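Bear in mind that the values in this text are calculations on the coordinates, not laboratory data. Keep in mind that what you see is a predicted model, and the values were worked out from it rather than measured. Cβ atoms are built from the backbone, for glycine too; each structure is taken alone.
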Structure P
Amino acid sequence: MMSRILIPLLWLLCTPALANLEITITGGQVEPVSVGVVPFQVEALENLDTDVARIVEADLKSSGLFAPFPREDMLAQPSQAENVRYENWRALGVEHLVIGSIRRGSMGNWLVEFRMLDVFRGTESLAYEIPVSASGLRYASHQISDLIYQKLTGHRGVFNTRIAYVTAEGTVESRTYKLMIADADGHDPRQLVSSREPIMSPAWSPDGRQMAFVAFDQGQSAIYLQTVSTGVVRKLTNFRGINGAPSFSPDGRKLVVTLSHEGNPEIYELEVASGNTRRLTNDPAIDTEPSYSPDGQYIVFTSDRAGRPQIYRIPAGGGEPKRLTFEGRSNARATYSPDGRFLSLVHQSDDGGFRVAALELKSGDLRVLSNGPLDESPSFAPNGVVIIYSTKGPRGAELATVAIDTGIQQGLSQPGDVREPAWSPFNK
């Protein structure tokens, strides 16, 4: 029986005047799997602006794991499994074939049907029908990509997630900062906040509905919370001195933040509803950049208490810090992978360059993943397979991603400086 999926039709608003992020694979080595994505058959007399098959092709190609077969070289473009001649596709070297159709549903919506076929076995490996509105066809396309990715890799796909980031445009004297969100493929960028003063440290709530961030007003930092769907903003902290580096607890009820109103920068727990704070560290050194573990039991943070910035861990309720990093000149900006196995961090190697690295907590092994020399702000994708970060490009700061296992790197470019990326959780 064909499975049915109802896709949440969120984030249908876009801002056409804003530039999309452009994805380019820049490094890493892996033999990609050949996948043929046949253009979907569209019901007669219907004219759609969205090419579902093209979006699926682009998604799969962007992972670096798949090589879409050129549609112009296809000998046939079937939409039904019974019309597939497997021997022809085998001769072309195609390993998996995606076919589908789009037709009107009884409620006036669209029904997107697709199947994935194992060419060498001659069998069906996926079959879904997705009801969606016309404006949601791009999101249905990403959902198809996610299903294919999970079937072929064993990991949940992230094509239907979003990325938050900060842009800076203009001269130093008249610079404008914007907090943006966009689809994981860079499309449909949407502005959340604009300011003439810096915006920093965006952090998604676990349900993806709210965004915590740091903004400045006449040079004074404050931590804000915005409901993404409505744009409603609430100021959470406005203490004297530093208000920075917010990170949500797994249940979304608390943030860990950096405050300096009682002296030097320390780690505090902040209750989102009440605004009450509780101090978790107490040291003459600088303690900053806190982040919860996925189970909420621990907090990692950056501290220079040993002379240079390194990563430490404490129980979520506070306690004796344990140092976790020892390699290189310094290590900072740690965040947990969703499964709790790794920390992503910024590693300063002995040559002085700053690169993204992954620390395996069980073994203590540190793996440098990016090329540097000025990489920062790593953030895990919700499937834990890829890390997004900011890097110094030829036109300024750009976003890039790197896969932990394969080392496949992608560049995501847009005019102006693009920094402070944060990957959303999976859609609820």
Structure Q
Amino acid sequence: MIKRIKPPKKIQGILNVPPDKSITHRAVLFSALSRGTSTIHNPLQSEDCLSTLSCIEALGCRVEKAKGTWTITSPGLGHFQKPNKPFDCGNSGTTMRLLSGILAAQDFESVLIGDPSLSKRPMNRISEPLGQMGALFSLHEDRYPPIKIKGSPNPQPIQWNNRIASAQVKSAVLLAALHAKGKTVYSEPSLSRDHTERMLLAAGGKIEEKEGTLVLEGPQFLKPVNWSIPGDFSSASFFIMAGLLKTGSQVEIPSVNINPTRTGLLDLCTNLGAQIDIKNKKEMGGEPLGDIHLASSPLRPFSLSSKLVPRLIDEIPILAVAATQTKGTSSFDGIGELRIKETDRISAVVKNLSAMGAQIEERENGIVIKGPTPLKGASLSSFGDHRIAMAFAVAALLAEGETTLEDAESVSISYPSFWKDLEKVCVS
């Protein structure tokens, strides 16, 4: 699908963003791990989350869908049925990596497959720690999907120091550790998003955190939970940045997850001069949420360090767009992980911003952008990546003239109603 976008006068309105993708994935998986019936209110019904849902059905869970609610009845950890066909994870790296953690501790063989994009993403980062726990892995070229797993009925606890901050690797290890007898110790160089730890506690599990190191003693058995999913901060980020960058704009986004491991963009923009206020703060299911109010604000240039990257990894493409509008040079260092997302996001950002007239330099693990640059409408591609599509939809709002965006349907991976919501807040 090709989308044609013309710049509006401003962005204005109250916008309810979709439910959180990361939390929906985990609510589905924790429901599968808990013996009995769990409910998930306000799940994200996107392609990625539906992949996770279909995978737990293949394990023997019964899923009932009603308006705005999924009800999941599970035999629980240790009682899953052996699948009779491969688990199809679609485009979802979260599904493949977290499900592998569960399957590594099951007494049967499994195969996980994905679409062409997912099949190019490295999975050895999970096979290494899970292999040490006793599971046997086979990967294409020892690195890529499909994944064949022979699970261990008696997984061993491990001590694992991950080289990079990765919520998916961490979660895979913790989910396998639920079935291991003894203490599994996990550490990483900086704190990645912590939804798994929070939700594990909400489901009656126990986990300790000491100076950045996690300790989980197994085996543990979880209880069913009535999960409620807040708004997705990563989805909200596109409208946050559109409102900040488009002169004369005002935006309110209610009931958004504001977990501090996810809101690095808020901290960064506030430090750069953004007018952002969080109101009605509360907690739901162990997760903080609030209403985000903002008004257009000129931002200063910035240097993004590798320490902050895990807290805004999904927001880097839209931050690159913002950097073109600041007065000075902005640098993004330590973002090499973007090269192994749904597409090479560093390359995609450089190609699209260059087409719009931006001054941008590509480096192996980063980019440098000189601003301000008046962006010009251009023919762009999402490269099949939902976050690239939404970031450059915002860039198109700032540009002079019409922009065309190929593969615009990719937004359905995380934000199926994105184009409708964008129209709602664009004031011509």
For structures P, Q, calculate FRET efficiency 1/(1 + (r/R0)^6) of positions 49 and 97 (r between Cβ atoms, R0 = 25 Å, to 0.05) and state which one comes out highest.
-> Q
Value 37, 22, 20, calculated as semi-axes √(5λ) of the Cα gyration tensor in Å, assigned to which of P, Q = Q
Value -0.58, -0.67, -1.02, calculated as log10 I(q)/I(0) by the Debye sum over Cα atoms at q = 0.13, 0.14, 0.18 Å⁻¹, for residues 121-240 alone from one of P, Q, is from structure Q
Once mean count of other Cβ atoms within 10 Å over residues 193-200 is calculated for every structure in P, Q, which label goes with the largest value?
-> Q
A value of -8500 was computed for helix-only ellipticity at 222 nm (-39500 (n - 2.57) for each DSSP H run of 4 or more, over all residues; to 500); which of P, Q is the source structure?
-> Q
Answer label among P, Q for the case where relative contact order in percent (Cα under 8 Å, 6 or more apart), calculated from the coordinates, equals 13 | P
